[in-house]
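Trainee: The structures considered in this document are given below.
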Structure I
């Protein structure tokens, strides 16, 4: 038994060495892969991915498996590994393409959930600094939601939920950034519109307390005291221990006002929902 295992190991190592020669030079033709089995080519791709840390090189091997042995079990494995390798190489568009092909070709396969997750991840991992266009964030949210809804009992759904919350928070951060920009320059109505979006559409994010405080500041600057007081009341009801409430309270007291619901505005309606326990 030991001799057989040793012989198999030697054969495997030799196969990897020969395959390395096939893919090494620029003059080699793809036909050189035809002398090897699907498993041998696939395992060479795994080797490139895990040992040489060259995901782009690994893609070449996985692609050859699919080309030479279409519709085989190894081709199916190679396709999902193409998506993974592209993602590792940060070739996100290619990763999405391979993942989508897997989903379209093998919709009922157990790895379809992972392919869907990789597709969502390819959008999510492109979300970086707040200042960039947020189109990718919306696409990430949509794709993550699909993972959560279509594969609710998987580990990928659990991870997608966490990433969904972070992406959602990212959108709120963008609204806050723009709102602060307008507020600093005295464009109070434009600033209010941005902070209102956070309060109404992103109320479960970490940015809601600051948005309410900024609303107090902006409404006071416009002389709209009822709205400022109501924003302060909502802030105090939900985030009394927040430093943003302390700041808002000081601003109101500086104008001889108290945080309380007054008038009939969109904030008054939000306040009623808060008191009734239908908000936050």
Structure II
């Protein structure tokens, strides 16, 4: 675990990247941000979590770190020990955990529940969707109070690393670690040298996020070849085919919204069925 601390005092804000070793976007974004030596208005802690798995280019060494919290300092498992240490580092902070996925190219946010922290921060991130995990957060870092998880884009892509960098800046702006970007009356970035490259950081007061809730896992049988037909966050109607495993086609028995649906992202599930529960802004 590699830790950077910026600013004076005890950090109350933290950023975590590369909990999974096959998701380098968080580590790349943290290194890019730290290399800029930014001026911060509040102290912040930035953590590259699973360095060993990252170096080995594997998801984990012994077990999934994002299913191992709260961890155990005396465990034989590398990830279970690391979960304990990482949990200690983010304790009493508002934490931002960066991931990537095989299911969706655009960034979206994930929380355990849509609480006051999520309502204050998520609309200021460059994301369109917010997912409430409901009963599917066991062992994950987002069980820690005041934690927001984000999927930055497609796994191992340069775009995900770039998205992750801007997500960090947006999160740190929302938590007052970084000053808000200058915006002129015409909506431009004024003299801000980064304004030409910066995506929408949630500064538009009319921005709103569609909020979804996970309802159930979609099982995936053993097969040689998988395919998904549905698009994440777009409604699948009852009777519509949404996935295939070899020659078996799966048809929706009711309307649902696919979330984290992919052919090969998970070993035993295609992803999740969810429902839309409104918007926040």
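Trainee: For which of the structures I, II does the calculation of distance in nm of label points 7 Å out along Cα→Cβ at positions 97 and 177 return 2.9?
Mentor: Derived from I, not from the others.
Trainee: A follow-up question, please. Once relative contact order in percent (Cα under 8 Å, 6 or more apart) is calculated for every structure in I, II, which label goes with the largest value?
Mentor: II
Trainee: To test your reading of the models, identify which of I, II gives 90, 37, 34 for Cα extents along the principal axes in Å when calculated.
Mentor: Considering all the candidates, the number was obtained from I.
Trainee: When distance in nm of label points 7 Å out along Cα→Cβ at positions 137 and 161 is calculated for each of the structures I, II, which structure yields the highest value?
Mentor: That would be structure II.
Trainee: Identify the structure, out of I, II, from whose coordinates helix-only ellipticity at 222 nm (-39500 (n - 2.57) for each DSSP H run of 4 or more, over all residues; to 500) was calculated to give -5500.
Mentor: Label of the source structure: II.
Trainee: Right, next: Any idea which of I, II comes out highest on distance in nm of label points 7 Å out along Cα→Cβ at positions 81 and 113?
Mentor: The structure with the largest value is II.
No lab work stands behind these numbers, since they all come straight from the coordinates. None of these values were measured; they are calculated from a predicted model. Cβ atoms are built from the backbone, for glycine too; each structure is taken alone.
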